[in-house]
Structure I
Amino acid sequence: MKIDKFGLTSIASLYYDTPNYRLIRTSAEKPLFKEKIRLRSYGIATETSPVFLELKRKAYGIVYKRRVQSTIPLVKKFFDGNGDICAGGQINKEITTFRDYYQTLVPACMIIYDRIAYFEPDGDLRLTIDHNPRYRYDDLDLTKSMEGTSLLKEGYTILEVKVQQAVPLWLSEILAKGKIYKGSFSKYGEAYRQQLLKVRP
């Protein structure tokens with residue numbers, strides 16, 4: 001495995017939800033189909049720097065993502081109901097249909113982490129390790145800071161194994177030896193759970 005060209009990168013994702021948190025409440029019930037939408041930046045964003053609006057869906061254990069590049073002012077207009085997020089196309093149609101279906105989508109939670117990604121030069125295997133995942137429910141603005149409340153216990157990280165085909169045997173052996181097993185984990189879902197504990201002790 002080789003480290004990708006970006007190296008260690010700080011990533012911030014601003015999740016949008018309905019005012020009553022319909023999307024994350026539905027996701028927490030672990031249905032066969034669930035969906036979320038988020039605005040992602042690499043490092044602290046500016047009004048003119050590229051950001052990425054991502055629609056993430058999971059159906060029967062398979063994850064589908066749709067992503068478009070934009071800027072913060074254009075995304076704000078989009079969620080205010082003013083036009084499309086990009087000039088036509090299937091991805092634009094899916095994201096716009098999502099917005100129109102849920103009607104009122106507002107900034108709900110910020111997730112931040114420091115990611116290093118590895119790739120297999122001659123294959124489709126990709127590993128990402130997210131260090132110091134954190135969240136916040138105030139200052140929901142990608143231009144503010146990369147600060148937040150820790151999402152995990154000290155010393156823990158999040159490993160994601162991304163592969164189209166089967167996991168290579170050499171990796172399966174390493175994971176088995178380390179007693180590392182597949183699990184489901186949502187950063188936004190965990191942040192929502194922790195926030196509820198603060199509100200309802």
Structure II
Amino acid sequence: MIKIVLADDHTVVREGFRMVLETQAEFMVIGEARDGLEAIHVVERLKPDVLVVDLMMPGINGLEVVRQVHNHTRVVVLTMHDHESYVLEALRNGAYAYVLKDATPKELVEAIQKAAIGQRYLSAPFAERAIELYAQMNNAGDDPYETLSDREREVLQLAGQGYSNQEIGEMLKISSRTVEVHRAKLMRKLNLKGQTELIRYAIQRGLTPNQR
């Protein structure tokens with residue numbers, strides 16, 4: 001039995017995918033999440049074999065969710081975003097599969113089956129070229145973003161969406177002072193000067209799909 005958690009900010013979408021997956025005798029959907037932070041918490045609590053996650057969700061996006069959970073849960077990214085750069089980032093962050101939302105149910109089932117046993121699956125338009133570029137990317141120079149801690153990445157994404165230190169603290173369950181410290185550290189590491197540069201960086205990095 002493959003235990004699965006679904007993470008997508010649209011209830012109708014989650015219900016639709018649950019119906020598709022539960023037609024498979026080997027699949028069991030054991031949990032759902034509506035945003036990135038909830039996805040991380042649900043995975044930590046339920047420890048599924050596979051997380052099926054949307055790329056762009058409120059708060060923490062799917063790419064950061066992948067990076068934080070991939071060491072103990074295989075991840076299938078299920079999204080409408082078909083740009084090659086997203087595929088490459090998903091692979092680099094530890095995803096095992098990348099499936100477009102207009103794929104057939106059979107493709108999604110195959111992606112989950114492969115991910116569960118540690119094999120990669122990419123939607124047809126990406127397969128060969130994406131893996132080739134992924135290999136090249138891993139040989140590229142250091143990226144300052146990779147030096148950020150998990151918490152600094154979370155603060156960056158939320159700050160890039162326009163949330164205040166107090167609001168971020170409430171979402172992450174830490175003090176606003178701690179948020180301020182994390183913000184200062186990440187801005188120093190990324191060589192950013194001020195909120196405008198932070199927001200611009202977050203947008204360019206694809207971290208802020210739901211800006212306020």
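Where a number appears in this text, it was derived from the coordinates with a stated rule and is not lab data. Since this is a predicted model, take the numbers as computed values, not measurements. Cβ atoms are built from the backbone, for glycine too; each structure is taken alone.
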Inset, instruction - Assign the value 2.2, calculated as distance in nm of label points 7 Å out along Cα→Cβ at positions 156 and 180, to the correct structure from I, II. - result: II
Inset, instruction - Given a value of 15 for relative contact order in percent (Cα under 8 Å, 6 or more apart), point me to the structure among I, II it was derived from. - result: II
Legend entry - For 0.45 (FRET efficiency 1/(1 + (r/R0)^6) of positions 20 and 116 (r between Cβ atoms, R0 = 35 Å, to 0.05), calculated) the corresponding structure among I, II: I
Inset, instruction - Using the calculated result 22.2 for mean count of other Cβ atoms within 10 Å over residues 92-99, pick out the matching structure from I, II. - result: II
Inset, instruction - Have a look at I, II and say which one yields -7500 for helix-only ellipticity at 222 nm (-39500 (n - 2.57) for each DSSP H run of 4 or more, over all residues; to 500), as calculated. - result: I
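Going by mean count of other Cβ atoms within 10 Å over residues 4-11, which of structures I, II comes out largest? Intermediate results must be reported in sequence, preceding the final value.
Working: I: 12.4; II: 21.1.
Sorting by mean count of other Cβ atoms within 10 Å over residues 4-11 in descending order puts II first.
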